[in-house]
1. Upon calculation of percent of Cα pairs over 36 Å apart from the atomic coordinates, which of the structures P, Q produces 43?
2. Here helix-only ellipticity at 222 nm (-39500 (n - 2.57) for each DSSP H run of 4 or more, over all residues; to 500) has been calculated and equals -9500, so which of P, Q was it run on?
3. Please compute FRET efficiency 1/(1 + (r/R0)^6) of positions 223 and 255 (r between Cβ atoms, R0 = 25 Å, to 0.05) for structures P, Q and give me the label with the greatest value.
4. When relative contact order in percent (Cα under 8 Å, 6 or more apart) is calculated for each of the structures P, Q, which structure yields the highest value?
5. Could you figure out which one of P, Q the value 21.2 for mean count of other Cβ atoms within 10 Å over residues 287-294 was computed from?
Structure P
Amino acid sequence: MLVLTTLRLAAAEPPFDLKLDTISSGFDKISCWVHPRAGAIPGNPPKIVLTLNKAALAGSDIFAPINEMRSDDLGKTWSKPIEHRDTLGHRNEPQGIVVAPSDFWPKWHAKSGKLLGIGHNVRYQNNKVMPMSRTRETVFSVYDPDKRTWAAWEPLVMPDTDRFHNAGAGSVQRFDLPNGDILLPIYYASKGETKTRVIVLRCAFDGAKLTVKEIGNDLRADTARGVGEPSLTKFQGRYYLTLRHDLRAYVCTSDDGLHFGELKAWTWDDGSDLGSYNTQAHWVTHDDALYLCYTRRGANNDHILRNRAPLFIGQVDTEKLHIIRRSERELMPQRGAKLGNFGITEVNENETWVTDAEWMQTTGPNYADYTQCMKYGSDNAVFAARILWRKPNTTWNQR
């Protein structure tokens, strides 16, 4: 039987073209740019505000204050990085503890007309990340596009500090509702626990303050370190959540965006494991197709820490909750350095950007040996993979 169907699901070629831009490259061999994520302020053209910070090569997750780069011409030119030390920098706490915002993600909040950045904080003692017994909070900040400044970061007040003892929205993809409420996934461990679980918060945002209104159900996998770094989207009336786990990636769905069903491991359409593990994944949502961006094993990448390059995009079968193998495309190349701490930006109806940076740490035992990354060509490039959407089309496919 011949069936007229959209190009999105059946055709081998996806409904987009890819263009890879290099926003910056080069590094000082001591630290490297990480966590580049952009927010788009509507306009003609939109203003793109990219936040990123440096991570020390010696050590694990030792982050400097958050910087900003900006483009007012759709990425043709970029401002030099501006460090927001006073507002998005470190703060001192008693007993020599230093707390810093990290894993930050700016996104336009349409109802308030504000660019709202959300992440979490990390606490250091003796220049090392403190153990799980430390407290951790979701943090937020609002951007002033005229002054090109960010408000001083604030912690999100949670209703139960013992339950949400170590809780944050680091590197998560939120979903904004038409009434202005925000569905914000977080991951957390209660006081005395070592495994994290995931939950979605319904938050209010009045243009300056983020507050919790409602809390969903716990999602957990009681193996390894639990689940974390969740990302949320809505597609054709259904909510989809992807979750990080040390051994594999998971997905689940919801009708209301707060209460989610059973976790399912991400697989290919033949039922085999996707091979994505111990890193984040995020959504690209467009018209009548849903896509996942991820890294995975099996791409001639065993020399990359946790197989975190190349960065791929694949179409999701939204009923069976797997990736359609023939749809997979490479967004960013493997050049010896890990990728995977990235962001998604809906620039306008014609473009979606995926931003990432070559993190210049390698496999052990000497994680700081950046020469192992450079010999394959990496140089701490900050990339923007531009997904250029084609106009809707149809094609005949035989079933």
Structure Q
Amino acid sequence: MQCLECKSELQKLDNEHLLSCCGLTLHEYALRHHLPLDLVLSADQVNVPDRIEDYPPAIPCPGETARGLLQGIRLAGLLRPEGDYLVIPGDIRRLDLLLWNQRYLSDFGFCFRQEYRFDTSTNRVIADNRLKARRRNFSRTGGHELSLVTPPDFLMVLASCVAQVGELHAGYLFIPVPDRNDAQEITQCLKRHWNINMVVLDTAQPSGGVMLRSYRRRDSDNLFKILSELLQTMPGVWERFHATTPEVTVVKELVFDSAHFITDHPAKCSNLHGGRYTLQVKVAGRIDPASACVIDYGYLKRVVNQRVVERFDHHNLNYVASELAWRSSTEMLCVYIWEQLIDYLPGLVELQLYETGQSWCHYSGPDLDSFQVAGSSSVLHHFNEAGQRDARLCAQIAGDRGAKLSVVA
């Protein structure tokens, strides 16, 4: 086999040769030359069993950086048990960060492994890049307990978490955290020590947990400011959040079946009727250079399902929310849906809602900053806000009629 980098003729390609030849792993080499791993690897390199004796023990006192990095990785939900091992996965685009982590996490006995397996569901060879350590390295001494450390070491913990799983959307930093208590502790610490505000969003994560989001864009700026020195030492992380990349708009389409009626409508729409609505949600933003996406379609679908579809599907829209009781028109629906989504999708730029194939509505509402300042649109709240006004009106009517009326607002 010929190495396409140095043109050497070899019995087989391996990481040892490639790393000395061009600084690439086999997985990166296959991607550079757009070759399937099946053609790059020999049979004896696939499905190779692991040996626990090849992994070293942890050192007695792991360093502060190692403890901070590992705790941040745990907060991010990436420290996973797998049989006799603890595993930290890493994708190929962030391989430099994974190897950088390994330099410090070797204190705990972590080793880098690029493992190749034949996947029967896809009928191809797949590479798994991960750090692995013996699970028993973490059970023999209390010195290896994983718990939040106090500032300033907390910044290393948070920087590690942000580096692994943080995402920036329309200037707002999102951090998925599997444990709600951890999310609350991060929120309280940032508020107490740096006056940085975060909000906790329930987003139906596949593995449970919650999503932390900076409350305002300025909170994102302040958070990056206190983490900048640490993030800039981590390969590719600072550039991932701040590099100039193309901006695109992605669209997710979902449907729901609902009934409704239009109060006071002069034609047939005053009668209860049903139909299938098609909702297109459009989100704009820069392409994340590590994920090659603007936003994960899975997250987008979960948010819209949770906030809209599950509430509307097979329901009477007039009774879903007080804002829609009077007018469940496509126009009012769009305004209401926008306000249900903007906290979770700050890159939201347009909704397109089809009531039929011939009738639809476009809507572009306020961005998240403007929505936080102005609040919910008054067009949705006529009857919510009418109680105080009508109390005076009812008192006047009661006086005129010589009757006693009671109003409960």
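1. This figure was derived from Q.
2. Considering all the candidates, the number was obtained from Q.
3. P
4. Result for relative contact order in percent (Cα under 8 Å, 6 or more apart) over P, Q: largest is P.
5. P
Computed from the coordinates by the stated procedures, all read-outs in this text should not be read as laboratory data. It should be emphasised that the depicted structure is a prediction, and the values quoted were computed from it without experimental measurement. Cβ atoms are built from the backbone, for glycine too; each structure is taken alone.
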